[in-house]
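Colleague: What follows are several structures.
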Structure I
Amino acid sequence: MSEETGKPAWVSCEASGPRDRRNQRRMLGASLVWVLAFLGATLVIKKELLAAGPLLWGVAAIPGVLGVAVVLAYGRFLQETDELERLIQLQALALGFGGGLFAIYAYWMFQRLGAPALDLPGATVIMIGLYMLGVVLGRRRYR
């Protein structure tokens, strides 16, 4: 049981100290802004709300620019957290990236045999889901 939350450590996805929680909130906030920008830009493009041209290209670029903020926030979180949390995050990233990459390529083979296409958001969900599973498993293992 976590003394701070009263939950088992493996259930909580919160980082351990106040600085870690603050940095995690920054990272999650930046992620939420990115998701909203991505969905907004996708809607603008799909519904053809803007004429083709530089303004539309600018709207399409916004999620990419905001993605840099997410990466920087995550980097700060990793830089300022303790060694155990870094280990958990590194192992979770390995599972998310490695497992996601191979799952996507495995499914790509099935697409060649007629399975429905897996779009980019679907592939991203696989990687994020495996990363989150890695965090939960790491916290359960080490705390």
Structure II
Amino acid sequence: MTWTCDDWNHKPYMRWVGARVTLAEGGQSRVELKVEPHHRGAMGTEAVNGAILAYLHDVAQGVAVRSLLGSDVRAIATLNLNISYVDAMAAGDLVVGVGRAISVRSAVAFAESEFLGASGQVCCRAAGTFRILRSRGRAAAAH
């Protein structure tokens, strides 16, 4: 199964946060968040909260990785997510981030992502490691 943007956008965790996937192909992703008042409050300011940004990094990277995987994959799980907050996310109504799959192997994948502020500056970057969980038929065939 190839996951489309619509597949991602119908997930409860995407609807809950208010994010949308607008690109999910070829190891690339684009994630947008319509910023609402409950997303704000970082450092006691109007900036987007770091926990929300961490959530979005996980999504952006997971989407990029999943876009390269076949129908034998039943799930992917985040093993590690390392985030560097470069600047406060001073955002208007929309936050945009991109994810890239760096290396996708049989059981593990590596990805990176970044989110830009309203003036185009990088506000945060992240690198992640993901466990690829394949259907039993594939795992049994590999042994």
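Colleague: If you work out FRET efficiency 1/(1 + (r/R0)^6) of positions 81 and 121 (r between Cβ atoms, R0 = 25 Å, to 0.05) for I, II, which one comes out largest?
Modeller: If we compare FRET efficiency 1/(1 + (r/R0)^6) of positions 81 and 121 (r between Cβ atoms, R0 = 25 Å, to 0.05) over I, II, the biggest value is for II.
Colleague: Tell me which structure, out of I, II, gives 0.9 once distance in nm of label points 7 Å out along Cα→Cβ at positions 89 and 113 is calculated.
Modeller: II
Colleague: 1.01 is what came out when Rg/Rh (Cα atoms, Kirkwood Rh), for residues 49-128 alone was calculated for one structure; which of I, II is it?
Modeller: II
Colleague: Work out distance in nm of label points 7 Å out along Cα→Cβ at positions 73 and 105 for each of structures I, II, then name the structure with the largest result.
Modeller: Checked I, II; max of distance in nm of label points 7 Å out along Cα→Cβ at positions 73 and 105 sits with I.
Colleague: Work out relative contact order in percent (Cα under 8 Å, 6 or more apart) for each of structures I, II, then name the structure with the largest result.
Modeller: Result for relative contact order in percent (Cα under 8 Å, 6 or more apart) over I, II: largest is I.
Colleague: Something else about it: When helix-only ellipticity at 222 nm (-39500 (n - 2.57) for each DSSP H run of 4 or more, over all residues; to 500) is computed for each of I, II, which one produces -25000?
Modeller: Attributed to the structure labelled I.
Colleague: Let me ask you something else. Rank structures I, II by percent of Cα pairs over 21 Å apart and report only the one at the top, that is, the highest.
Modeller: The maximum falls on structure I.
Readers should treat all values here as calculations from the given coordinates under stated rules, not as data from a laboratory. Since this is a predicted model, take the numbers as computed values, not measurements. Cβ atoms are built from the backbone, for glycine too; each structure is taken alone.
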